[in-house]
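Quick heads-up: structures coming right below.
Each reported figure results from applying straightforward, stated rules to the coordinates on display, with no laboratory input. Bear in mind the structure is a predicted one, so any value in this text is a computation, not a measurement. Cβ atoms are built from the backbone, for glycine too; each structure is taken alone.
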Structure P
């Protein structure tokens, strides 16, 4: 061998074997392999029979062994994570599809746009729920997210306010409408109104972001259960009257007035497969069937079915109405197989009269978030007092505000913390965030598959009305439960009476504030916008009652609860009959 060859041989780099995995990495890989390949990794010790077996309320009352509780970071079986995640997704599904359906109906949008709005709501909810479930440390003691199974969805507070904003846009000519000879007003399609609502929402979202940095003790002082409970009660009650019951009767559009001409002579329109006058017994029967299905599921269903009783009601109503010919399949056939965000877009705008109402909405969203996060912490068995809990409140409200901004970019109405999933955690005894991530994966799948949105859009109005009436009533019930946290001193009763005076008054006579500023002659455009803002706030039951409750709670002096209890005890003793 020559010296050159010898040098080339000796100069070749020595082959170095790949580095062996570190002990921690090897242990992690081994744990993943063991979890995926073992029966315990898939099933664990959970009682799936308990979760899926129906109940007989009048049978022998044996003591059922509850499954183990899975905490936030505990080891979770794969099958339970997937099953619990699916249950979370189904439990919130009705609440996610209802707002876009109502938005699209209020603005008379076409079926293609309406189906997209449902898909965008599901996809946006999946993405922003992942952010809300995280617990990302930002700086100092500030976080992003709650670190709990805190899913998000379009708040019914937004839904109630948006209806008032859309009505104002049609009244001031922002949206087109035509008046027939008999006085019937027909509204045209107005996607611009939705874009203006989204743009105004983006700007107002910064209020909730600011509120997230206010100390939790101050927020609790400004928004105690007296205020939050009143707001939640009025949200549910107003939605029952504005959407739930009208749809149960056949439709919440112009067909409610039963005009003598035009396409709204029958509900939902004369172009539907089997149109009927509003309030027909067939419509009432379909809605009642869905409503009763929810009750029967609660009576006989397994824990799994009880958590998705609203979906069961929708399914039963759709099966019967489909067999009877009330479902129009065109929405399903026209829906795309696959969709995603921004397939349809809305021109982002700004509507001045909506600023005050939307600011009030974001205040109510912060109130809802505080209550929902507290409930989530309770059922997840984590502390509900102390610095850790306060940081969860702060991170949740911050994520709520950022979510309101991002959801508008996703073409979705403001998304905020949902309370429906707390019941799922309590019944399944699974508070593990892995189940929450599976929930987000299912919601993303439901949103991407466009045909699913077409199916939801084809649900007949009476079926939707029977289900949403129950859904909105649960919101009212939640508000009553929050109010029950109060001791109901004389001061509490006074605040509640004053707030309900405006809220219930709006519900019963919704036109009382319509002509409040008619006497002002030719106001400027800016002044007219302010008048419209005030009118929207005064005409929205939960906004005006919440504002009254908040102001009175801050200015009225506190009372001695013990002294009040003593006075009531004396009154009761004086009024009770005396025994001989």
Structure Q
């Protein structure tokens, strides 16, 4: 009896041990492991991967609202239907197989209003009929929406246009066009004007230069600045020989008079900041060649690329700037190398005595007249003609922004932009290009970010990062929609918001891979903590399994 009771007590104790071991194992597996895994997992907010992948293949349609206004006596005889009516012309801009960009000109044909007819008649009745006068008078009557165009068709015999001129493009968003006799001739002329005043295939290709196959992009396209939310402009005066020259330049007055009107108009495109500096003993770093025939020093075209690097080291670091820096340098040659002239590739002197570097800026050499008497006291006082200097620098600024005039037919007359530095339609030209470039940039940025986060699974994706990604995607889609509706300004603003959000997401400090442990390191850290608890549980489970097997075999042995 005693032995049986002792055996029963031992069996009960072993049963309690088995239940305790199973309870610990169950709690560790069912509750402990999921809780540990959940508390140590990398938080990754959901991202719109499908929408991001679709951005690169999303078709972009550039719609230009265009009014064609017929003055009395200019309506073609073969007009298909009475005025007013609408017509649409579409054309695909070739980029690559994955990128579809189409242009759509929504043309609205109508007759002149009484006010427009009076303005044209007043300009024609002048002693000297003037196209600029007509352009200014019509500007107050026309649609000034960004991206819209108005074409005023005048009779073939109109005296508003000079002899031999078929098209006059003004400073605003309108043009005077001679009636071509037939509707087909007029439409061909209107198509050329519209492309010159809005965007061309080359300007869109330059905006999408990262997607254009090699060899299909013109060299001029590589010269244009990349789209940015802001630019910093630095004017520098280089005086390598202050012992010989005391140079005085009114840079503040020149900026206010010549540069500020241009930047005020460009403020729709980006933010600008302007500063200036004077650098002494700053040489070009290239020894000019002396020419005996002209008794002057020459810088050949092939030596110009070697001029910039030594000078740039003195300009100050642009690494601290968030935006691209445009450098415009006025170089006064030292007395031993004066006068100094720049030659082009053909060896001819450059009329402006200046050159520019793509996406960097420009340099102008400003020669000082030699003193009339060799005994003149030094240093010589030099007053810089800022009007001549700023004319060159503003021309270089236009080149950097891609505002160089494309070749137009000889019968086209383009009005100069005046003090503002660029015409209204040239501003639209910039907005078209920058909007398309911003859309492509955001698409590339978000695609790279999505690929990075998909490849490295241990990077935390915070909710604010995901929010910026969603904002960027929504803004790009909005920009594409606005473009298809012909709302250029709204599309450009949406594209800027998309760029801002995508950059915030891409450069968020929390996305640094080195801040987080990969899974193998996580196990290496936690296993030493869990091992002392896991070993007894595993040994108890092994003992329970072994005892269970023995009990199953005991009846067989008794038989």
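Out of P, Q, which one gives -20500 for helix-only ellipticity at 222 nm (-39500 (n - 2.57) for each DSSP H run of 4 or more, over all residues; to 500) as computed from the coordinates? Source structure: P. Out of P, Q, which structure matches 17 when relative contact order in percent (Cα under 8 Å, 6 or more apart) is calculated? Label of the originating structure: Q.
Can you say which of P, Q returns 0.15 when FRET efficiency 1/(1 + (r/R0)^6) of positions 118 and 350 (r between Cβ atoms, R0 = 35 Å, to 0.05) is computed?
Traced to structure Q.
Given that volume of the Cα convex hull per residue in Å³, for residues 326-501 alone, derived from a single structure, equals 187, which label among P, Q identifies that structure? The correct label is P.
Once FRET efficiency 1/(1 + (r/R0)^6) of positions 238 and 446 (r between Cβ atoms, R0 = 41 Å, to 0.05) is calculated for every structure in P, Q, which label goes with the largest value? Greatest value across P, Q: structure P. Between structures P, Q, the greatest calculated value of Rg/Rh (Cα atoms, Kirkwood Rh) is seen in Q.
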